[in-house]
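Throughout, read-outs are computed from the coordinates displayed, never taken from laboratory work. Just so we're clear, the structure is a prediction, and the values are computed from it rather than from any experiment. Cβ atoms are built from the backbone, for glycine too; each structure is taken alone.
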Structure I
Amino acid sequence: MLALLAGAGCDHASTSVDDFAAQRERMVKEQIAMRGVTEEKVLAAMRKVPREEFVPEEFRAASYDDRPLPIGYDQTISQPFIVAFMTDALRPQAGDRVLEIGTGSGYQAAILAELVAEVYSIEIIEPLAKTAEATLQRLAYKNVHVKAGDGYKGWPEHAPFDCIIVTCAPDHVPKPLVEQLREGGRMIVPVGPLGNQDLYLLEKENGELRQRAVSPVRFVPMTGEAAERK
């Protein structure tokens, strides 16, 4: 739930299903592929998932703008490029089980659901969790499991996970998430205070984490226990 950089907007005059499909294709070509995300499976998922279904009605005409959009409760649906970028960095495989921290409106979970076996997604704001779950069910994403809760603690009942993706920024990598990442697994997480965050890709080898910063970003802060531990 973040922004990297706002980009050029789309034509908002027409918003039929066909128009949204055309805008989605343009999004993939101009906002994502031309900026370096070339993994065809990820591009195919971005072409397929209807972002407009995860955007509040009043912002639906802007669904394919290259920017985050408000979804209520001071939260946003992430910029399309960053969704694709983070997904690509995780290198998700068809048999993977993925944990997402920060469901938001459910868009990132839907993208992942096109690529992996199971997605477990946690949202600390209960109304957002309920809305996202309803949207995902309506769109027949049966391999996404949503719960309201504190993502800092992860979802130990379903661990270990092949991949973990965090879409809100703690000031440190939560230890429970490290523990719930399987050996050889990958985690992508923004870390740092608002205005000074870096997106880190972490890989677990022999119980230790190798990490590297992959991009400066701007995400909403992680709340709950993460905020209490500052």
Structure II
Amino acid sequence: MAQATLTISSKNYSSWSMRGWLLCKMSGLDFSEAAVDPDHADYRQELLLLSPSVLVPRLTHGPVAVWDTLAIAEYLNETFPNSGLYPWDAAKRAHCRAISGEMHSGFYNLRSALPMNLKARHASFKIFSGARPDVDRVRTIWTECLDAYGGPFLMGDAPSVADAMFAPVCTRFRTYAVAMGPQLETYMDTILNWAPVLEWTEGALAEPDEILELEVEF
């Protein structure tokens, strides 16, 4: 098997790196991590502009180089078709792709208002009005999935690309004390206690604090 390297930025602050890393773990890919230089322009663009359209995370697998979290998901699904990244059922698979794509391309106000910071905890946090529709949309997506497929993950009894895409949102909602109701709090507990997320969080907590701009409350 070709050697694989995933280039990421901050484990504490980077939701896109977290998504790419979770996808690699879920696929069963044997990979090493490489951290981008904190002074590199892509690092600060991703963290401070909250943009997915930069070159981290970046998966290098033999001669293949692929960036962007959904492109990584599709590549890993093609390379490891039995890994369960997407559901086998065509309708569920389409639903999984739709909500994953929605998370990937939308929710800008949520990301701006609630920047990812695994080390922080707020007992209460005022969410500006522009982000509230994003929070409500997450509630709707999660509720529809859990009602339709029975949980504990969004697509049913096993994690999928959708859970990797929404995992950083779970961390944000816990960081900023966003109340979601019993059913969705249980889902967040499932994600935050999922072994790959615990492993990522352990690495995040061990990181030095570097990005002072992201300590600002929006």
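Structure values in brief
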{"quantity": "With relative contact order in percent (Cα under 8 Å, 6 or more apart) derived as 24, matching label from I, II", "calculated": "II"}
{"quantity": "Among I, II, structure where mean count of other Cβ atoms within 10 Å over residues 61-68 as derived comes to 14.2", "calculated": "II"}
{"quantity": "Structure from which 0.75 was derived, FRET efficiency 1/(1 + (r/R0)^6) of positions 117 and 173 (r between Cβ atoms, R0 = 30 Å, to 0.05), options I, II", "calculated": "I"}
{"quantity": "Structure with the greatest value (metric distance in nm of label points 7 Å out along Cα→Cβ at positions 69 and 85, set I, II)", "calculated": "I"}
{"quantity": "Answer label among I, II for the case where helix-only ellipticity at 222 nm (-39500 (n - 2.57) for each DSSP H run of 4 or more, over all residues; to 500), calculated from the coordinates, equals -7000", "calculated": "I"}
